[in-house]
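Take a look at these structures.
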Structure 1
Amino acid sequence: MNIFIDNRTGTPIYDQIYSQIKNAIISGELKENDALPSIRSLAKDLRISVITTKRAYDELEKEGFIYTLPAKGCFVAPKNTELLREENLKRIEELLMEIRQLAAACDLKKEDLMEIFRILDD
């Protein structure tokens, strides 16, 4: 798994790490019980502070995406289907809000969007 840090986005570095690992877990790129890089090695590879990396891992653990075994490292937690469902619902809501804004800019009505969805669903 490759993690890329973009200093130009304005997004905190820990949040970029958190988001990329979380997305890799949700997408299935990282599987249940896969080992994550150690906090120190990831910090060294990314040339960032260990504290920043630890914060990202702490957030992931707090939300149930990873677990830590003392002296062994951090691992991908078994998938909590309810948590994944909530994450996906949140993403769907975000995309629907974006679609709503685009539809309004194009003067499309709800019926027009439903027709597009029906066509795509076939």
Structure 2
Amino acid sequence: MSRPPGEGAERPAQAIDRSHLSRQTLGDTALQRELLAIFDRRSEDLVGRLAGAQPEARRDLAHGLKGSALAIGATRVAAAAAHYEGLIGRAADEATLAAAYRELVDAVSEARAEIGAIRAEA
């Protein structure tokens, strides 16, 4: 069984691993800003669509969010999305699913806030 994000480990100080993002973009700051803006919009959309989706669609949406998060170094979002994705289709009770969804929403909110701060630095 997958472990909830943050359980048994310290949360990273940053929601976005800027070193990872820099490596992914070969240090191209314009590309970094563009990817962060795309993630900002996409993550808000995906989290919103998760709430009312059917289980198969929720799994796909969480999987897409996980991939997007990994691309920019949003490791907490990726872990929360992976945890939520893993619970879909299992015999997870509604309270467990709701808690995993809240953790995902919190992780996305934290990443989006940091993206806002990064964009304000430019």
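Per-structure values
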| quantity | calculated |
| --- | --- |
| Of the structures 1, 2, the one that -19500 was derived from, the read-out being helix-only ellipticity at 222 nm (-39500 (n - 2.57) for each DSSP H run of 4 or more, over all residues; to 500) | 1 |
| Distance in nm of label points 7 Å out along Cα→Cβ at positions 41 and 105 - highest-scoring structure of 1, 2 | 1 |
| Read-out relative contact order in percent (Cα under 8 Å, 6 or more apart), computed value 34, structure in 1, 2 | 2 |
| Value 57, 34, 21, calculated as Cα extents along the principal axes in Å, assigned to which of 1, 2 | 1 |
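All of the numbers you see were taken from the coordinates with simple rules; none came from a lab. What you see is a predicted model; the values in this text were computed from it and never measured. Cβ atoms are built from the backbone, for glycine too; each structure is taken alone.
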